[in-house]
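Engineer: Structures for review follow.
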Structure 1
């Protein structure tokens, strides 16, 4: 949503699509899990009195809106793209099928996973960890609004310290707000490293894929 308080900022979508297109042009297979907090957040809906499961389903639908918006931007950037959703929406997207997703990646297409994992009470972080394990991903990139993982909220504390590396155990035991604990545990059990970095730095997606020293790397051992 960029600097807006709500919705989709076309400039941000185009920027993300341009960076992702450069990565795929270099031969990297890329799958994307999108959230929907710019449109609707299930936990907030629940806090406002909605049934939690209903609120989460509304949130899943919001992720599909973001997914097809990003698909449009990617294809305008010249990248063949497929959206797969955990909730059937055959008029606008494919259903999630693991082998089909892998085949799309092998053919150089970006696969965007929408609608979370199809179940309430699970976040898109958990979806990212689950899909990464299913498609045998080498790494998860957690693209966010800050430069990585800090010891405290950098938006509130000017003396917050950025971690360069962390172990899964440190994240879980320290209750660091990186991804939810289910997602971290899934990555730990399947030995999938995570790189947390700032999505909005120019070319940061490409830098992350290239292994440049940006953000915070989380793995089994430092």
Structure 2
């Protein structure tokens, strides 16, 4: 019995999960998954008039939303640093500009989001009209940050595709050069996959702030799935 328990508790998957959840990023991803699943499920149950069950999941969603805002209190400075680092890089101008704008967008979003959190937990009280403006501004910056991230992804994907094509078409007689090309192509493939993944994430994410600021009009069920 103890051997079975050891195999389960000490399983590599469990250890890896604990390692991921031991970081703020790992916990945030888990909280986000549960938060948006709760949003979808609350909408689904409410649509079928299971009001008590829907209220339970809606409450979980609300509490996780507040918890994630608390965890992100230091994030604006990280994005500001990322913007400054991007400005110092010798990179493609379009990619550099969109990267800077993306980071500044997230900086603005998370800065306003911190004010939203402080008002929600009653650390200080904003007038309802002011609180609404703060929330709107947070979502406008979020929308802008994601939009610049999408443009950045398109530009980067185009550049990486051209690099891969150039390497494929290059002719080498030396085996060392051929091996070097294969290594570069492998690295490019990994980078292109990461870029595609981020692009898909951004395409889904952007509908959340877009709906919050009135550009789109999606229900909580769709936004829960996208989130």
Structure 3
């Protein structure tokens, strides 16, 4: 079993529901969702090109998937995550936009957010004690030969290349695309998500995701509200 600490909007948030429909799976319920009917792209094409993010669910990675050490229990992880989340105040992330990230598309803040960068770094550091060392096979799957020196150091120190100064908040919407496919998907994603990206995003919880067995889809295990109870916004 593997765990991951992410940000994801609440289950009934309009953006979460729209993303679940686009990806074809609800990460809270684990149930399949029929992709939207979009002119110019068939349902099978959408399903094929969203297979990678569909498995991981709609989320922004803070602590990449990890296994627990033999002397650490899930209950210990949950207690620590609850305390950690409660010690950090909620905040607003600048509104998101569809961006190209290498050979795939995702949602990312229109402007950098140092509060988010600090939170992500804190999560990586705080929960490293809950991470069993990567196996040789897991290290190889990260393709270390393709990493920069900093990314390589991050992989061996923190278990993931894209942390600390290499971190960029993003919520993946596609898997790898060819250069000929990118223009159509970019146009489609901008039109589809435009109604849900008009306002800042409230970062008010940390989500624990679980992969029950190797290769299984990740699913939301629990949401952990940030900040003191009295300070939490009541929707």
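Each value in this text was obtained by applying a stated rule to the coordinates, not by laboratory testing. Not measured: the values here are computed from a predicted model. Cβ atoms are built from the backbone, for glycine too; each structure is taken alone.
Engineer: From 1, 2, 3, which structure was helix-only ellipticity at 222 nm (-39500 (n - 2.57) for each DSSP H run of 4 or more, over all residues; to 500) = -12500 calculated on?
Structural biologist: 1
Engineer: Taking Cα extents along the principal axes in Å from the coordinates of each of 1, 2, 3, which one would give 71, 58, 34?
Structural biologist: Only one of 1, 2, 3 returns 71, 58, 34 for Cα extents along the principal axes in Å, namely 2.
Engineer: A value of 1.00 was derived for FRET efficiency 1/(1 + (r/R0)^6) of positions 136 and 192 (r between Cβ atoms, R0 = 41 Å, to 0.05); which structure in 1, 2, 3 was it taken from?
Structural biologist: This value belongs to structure 1.
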